[in-house]
Structure 1
């Protein structure tokens, strides 16, 4: 990945809670595993592919702990060829090994990375990558600014993710507002 992406539109993508239900949240709210209701991991991949088809220039940066837990290669395989071909990298690897941040011009330490909210992680990564425009899809609303929530964040219900029609409508709106009309 280039250190700068001035002509690139980036979608910061969470996985759990976005592409499939967040297991912990689902079990807490519904008292059972998502599989008990017919859900499966990465079930929203097809929906995201269809939603992005009008914006072939958009690239993806993963913001999920899935890349840390399973490895980027395993997550890419689960995303399938269409979405994985769009992936530039993941915030954890980029911010802890590549980015030169702060006065020391050094990557974040691992412990420092985990102290940040998703909003702070995305902001730090976007400041480092410098994409032409960016948006984020996540089920975590903690510390996103009001402006980010209005213009850049597609906040999804962690039990439904992108399978919810309202989340799909919101994503299409945010895509068009940030990246223009679909091709």
Structure 2
């Protein structure tokens, strides 16, 4: 079953999203899987926003997104993650981000399962990312290269690639969820 997303950017280039709160008005964020969903999007900037997360993510990037910048933004998880970057996405910069509520599994998830792309997620830079409560921002690395970390309070957990390969093999054959 397809995700229900609040704001989707699919197959688009050269877009700036700025100074906005998501979702707007009386809408409950938990009515949605992801609040901002980027899919095959290029040259996208999200700046000066506040994103109240859905059941899964505040922001989800999938299907070969590239050249994405998210900066000066507040992220409040209501689900598993604040940000998921997967599916061959590359060249992403998260800069000056404040996590106001942590994800249940991780705050930033790199290289999670994607039905749309088996490519590795690469070239991710995390710069000055902190949490409002002072706890480390947890970053989980699965089917992705380890991110470049510049400042902030970040704890990176890298799952060994051999274990991720086994999981992906089993998942592709429907043997694990």
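Any read-out appearing in this document is the output of simple, stated calculations on the displayed coordinates, not a laboratory observation. Source: prediction; values computed, not measured. Cβ atoms are built from the backbone, for glycine too; each structure is taken alone.
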Distance in nm of label points 7 Å out along Cα→Cβ at positions 100 and 124, calculated, reads 1.8; among 1, 2 the input was structure 1
Tell me which of 1, 2 gives 0.10 when you compute FRET efficiency 1/(1 + (r/R0)^6) of positions 20 and 164 (r between Cβ atoms, R0 = 25 Å, to 0.05). 2
Kindly point out which one of 1, 2 the value 49, 40, 34 was derived from, the read-out being Cα extents along the principal axes in Å. 1
Source structure (of 1, 2) for distance in nm of label points 7 Å out along Cα→Cβ at positions 12 and 132, computed value 2.7: 2
When Rg/Rh (Cα atoms, Kirkwood Rh), for residues 76-115 alone is calculated for structures 1, 2, the one with the largest value is 1
Taking percent of Cα pairs over 20 Å apart, for residues 52-139 alone as the quantity of interest, name the structure among 1, 2 where it is greatest. 1
Relative contact order in percent (Cα under 8 Å, 6 or more apart): greatest across 1, 2 for structure 1
Parent structure of the calculated result -11500, given that helix-only ellipticity at 222 nm (-39500 (n - 2.57) for each DSSP H run of 4 or more, over all residues; to 500) is the read-out and 1, 2 the choices: 1
State the single structure among 1, 2 that was used to calculate mean count of other Cβ atoms within 10 Å over residues 28-35, giving 18.9. 2
